[in-house]
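Each structure below appears as structure tokens.
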Structure P
Amino acid sequence: MTDRSRPRGADMPPEEFRRHAHAAVDWMADYLANVGELPVLSPVRPGETAAKLPPSAPRHGEAVEDILRDFRDVIVPGVTHWNHPSFFAYFAITGSGPGIIGEMLTAALNTNAMLWRTGPAQTELEERTLDWLRQLMGLPDGLHGTIHDTASISTLIALAAAREAAGLGVREEGLSGRDLPRLRVYASREVHSSIDKAGVTLGIGMQGTRKIDTDGEFRMDPAALEAAIEQDRAAGIRPLAVVATTGTTSTSSIDPVRRIAEVCRRLDVWLHVDAAYGGSAALVPEMRHVLDGAELADSLVVNPHKWMFVPVDCSVLYTRRPDVVRRAFSVVPEYLLTPEGESVTNLMDYGPALGKRFRALKLWMVLRYFGAEGMAERIREHCRLARELARWIGAEPGWEVMAPVPLSLVVFRHRPHGMSDERVDALNERIMAAVNATGRAYLSHTRVNGRVVLRFAIGNLGTTEEHVRDAWKLLREAASAEAASS
């Protein structure tokens, strides 16, 4: 249905907005209440959603009722529901009620706090909220925090600051056409791919990231790190930064950050801590050890959208050296000069983006709604459920846990007696596919020591022990079906 009654050049009238927004909020409330009844992994085939959409935009405006109907009938069936309590793939997340309300208000305000002047409350709320979070995580005074979209960007900014701190003149002279030493970033073999991407973006290249060996619990070996840095320096390679991880993607291993920090201090190398996932656990007082030594880092990233119930996207970068970050990125043309000068924080100075969304609002609302104890209680329960699942797996013949469980991720596989590793790999891939095809749970996989393993990440607010038990039952049923068919 086409709506030709609208005045030309006008926005949606307030009363019409009110009516349709109420309808949308009603849908959202029903969705959050019933998302567990939907298939967690969308069953659509590639191209199926696009085939239901017109090949070009409408010439005339359409009625909101029609748009919302197509949202329900065309878009939602093609959605993989990350807000599902049985979403156990990658790192499970939650778009919580207070966070969603914050996101709605952010869209209504539609602010851009590139400068303090263009977003005074936005700038100061970001500073204050990130100081709250710093305290909740047990980090020391003096850290400067900024919010970005993802850990990939936060890490990119940190490594660009490390490059600036190296005094190579890259800001002014660039990299090309110059006689510069080869640059190196160090991380464990379990490091996230965002480190490689940052190296590609910053001109360090994929080969510029040197992967350091790990111990039996998949943690970086500080002695191997120190030897690698010394070896590279002797070969004329310039070390830029070390990336230590607390909560790796494949195994949730926690690098010995304090010992790594001692190496970085002795050898004068920037230390960045990737706590995108694991840093949230520090909100639980008895789990503060996950960030032991992080107070010595030059920079640290944690993602509230991973395990703090904040809707995607919200990544926090802390640094002890904001002056270096600002030196790496601040570019102030005449049209962005303001009377406040350097007496205020201008968020545009601390990363490549000029525009700054009001992401702090949803984080602020989530922290206020749940409070410190509420956040800790929920994260603590997710870790308990993970340990319980690991216990069930360890007690089941033919199944094995493949890595320690320090947080809320369980890494495991089915391994029937006498089966070759290659056949075990293929078997676990089939088991995962069978479970995911049910629509009742969604798991992902990785490789540990070269072998395929299944990842079961617990982190959604709605996840209960019943959801975990149901997924474990599906896994055993899929394994039994495989055995029966062989």
Structure Q
Amino acid sequence: MKGISKYFGSFCALDQVDLEVQKGTVHALLGENGAGKSTLMNVLYGLYQAEEGQILINGKPAQITSPNKAIELGIGMVHQHFMLVEPFTVAQNIILGSEKTGALGTIDTKAVRQEILELSEKYGLLVDPDEKIEDISVGMQQRVEILKALYRGVDILILDEPTAVLTPQEIHELIEIMHKLVADGKTIIIITHKLGEIKQSSDWCTIIRRGQYIDTVKVSDTTEEELASKMVGRAVNLHIEKGEAHPGEEIFRIEGLTVSDSRGIDKVKNLSLSVRRGEILGVAGIDGNGQKELVEAITNLVKAKGGTISILGQEIQNTTPLNTINHKISTIPEDRHKHGLVLDFTVAENMVLENYHKAPFSKKGVLQLGAINKFAKELIEKFDVRPTGCEGQLARGLSGGNQQKVIIGREVTNDPDLLIAVQPTRGLDVGAIEYVHRSLVEQRDKGKAVLLISLELDEVIDLSDRIAIIYDGSIVDVIDAKGADENEIGLKMAGGGK
């Protein structure tokens, strides 16, 4: 890609960016949230058209006017926000647009199912072809997206934050898959904020900052610290700094909680845990072990089958999401699009979603837009949401990481007694992760209770004061985070070591 420029109105998202990728390599694309990484790859995949610049594939100029044209040229893309049809099955999503039909135009579902099972087994991305997308976890949806691209037999595979929702074991497996693909002559471009993963997976790394090309480096010749400073333009602390916790009274308690999914299968089974004021309790577990249903029950998005959920001694189970908010429980949800934002509302409107009916945002039932915009401007500046001055922009126009900052800013500013953070750093760059971690520790140090649910085991160990290990819908152990052994926790997460 040579001299690629892309504008959205008067905003310059990409300014004369170059990218040169060698065949048969893993090439990382690194940059802060809103730096233009996904935009650059969306140009390569034909979702956007650049105002300036040229794309060459195997040395030949290519006009990529649509994703179909990109696929024809052997380019596939797995997006950060999944492009899946929720009521369809896994198999239907994987073959969508590439259906192989018989003489009468019918699809041989048995053959398709077998092909998908073979493909998923070959690459260790095991999925159930008959499950509906709306019934599977975010981690499983990620696997479907990867399989969807592999099913099309692409030569160049773009992965946009592919490991954001995977466990350490799954990340290791994916890196092995990437190396297998490269050994087969495929070329992979990976957008990731995880510097350790770049070191493990990639041959080369191109850094872009605020829409401009900064550098391309050989990964084996650089360090994580050097990559981080090139990315954000300053030195970054890659380690979580926190003092001793001083836990106080118990704020939050769950006793004997049982929650079923939409099919009536128990996903949370007789689960009990408690969180105290001034501590971070981390929940460590492999995706799909009841974390999603646990959070939905706490936030009253689903009804619990049995058990109690109490905050400061008051039971809140089986009431309403508004009652949860009114009891000073704030949530950073796992799925920012489904449960965190109204994408077609402005950034400012999203900032006051839970408080729009209160002063100073509302007066006699009329929204006070001046007060809303003033509040949003302050939060945008405080939480470094980019581009600055975006309070009037639709939320869907922000990058994934900046959407996450909007949610975190709103929830932390609500001054909760309990802050539930579910995958809070998913898709964020190291600078933003540093900020989020600092925000969670600040909440703890202000005497708030923090319940952290993350699939990033490193994050749980580094950030938590105590760790609750969840397996098959139950808490199998609660340990002190000090001196916690990653392998021992990983064993218990997988149902062993009891």
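Comparing P, Q, where is distance in nm of label points 7 Å out along Cα→Cβ at positions 24 and 328 highest? Numbers along the way, then the final one.
Details: P: 3.6; Q: 6.3.
Sorting by distance in nm of label points 7 Å out along Cα→Cβ at positions 24 and 328 in descending order puts Q first.
From P, Q, which structure was helix-only ellipticity at 222 nm (-39500 (n - 2.57) for each DSSP H run of 4 or more, over all residues; to 500) = -13000 calculated on? Label of the originating structure: P. On distance in nm of label points 7 Å out along Cα→Cβ at positions 16 and 400, which of the structures labelled P, Q is highest? Top value of distance in nm of label points 7 Å out along Cα→Cβ at positions 16 and 400 goes to structure P.
Quick check on the output: 0.96 is Rg/Rh (Cα atoms, Kirkwood Rh), derived from one of P, Q. Which one produced it? Don't skip to the answer; put the middle values down first.
Values: P: 0.99; Q: 0.96.
The structure behind it is Q.
With relative contact order in percent (Cα under 8 Å, 6 or more apart) as the yardstick, tell me which of P, Q scores highest. Of structures P, Q, the maximum of relative contact order in percent (Cα under 8 Å, 6 or more apart) occurs in P.
Highest-scoring entry among P, Q, by distance in nm of label points 7 Å out along Cα→Cβ at positions 32 and 280, is Q.
Out of P, Q, which one gives 0.10 for FRET efficiency 1/(1 + (r/R0)^6) of positions 216 and 448 (r between Cβ atoms, R0 = 30 Å, to 0.05) as computed from the coordinates?
Checking each candidate, the match is Q.
Where a number appears in this text, it was derived from the coordinates with a stated rule and is not lab data. Remember, predicted model here, so these are calculated numbers, not experimental data. Cβ atoms are built from the backbone, for glycine too; each structure is taken alone.
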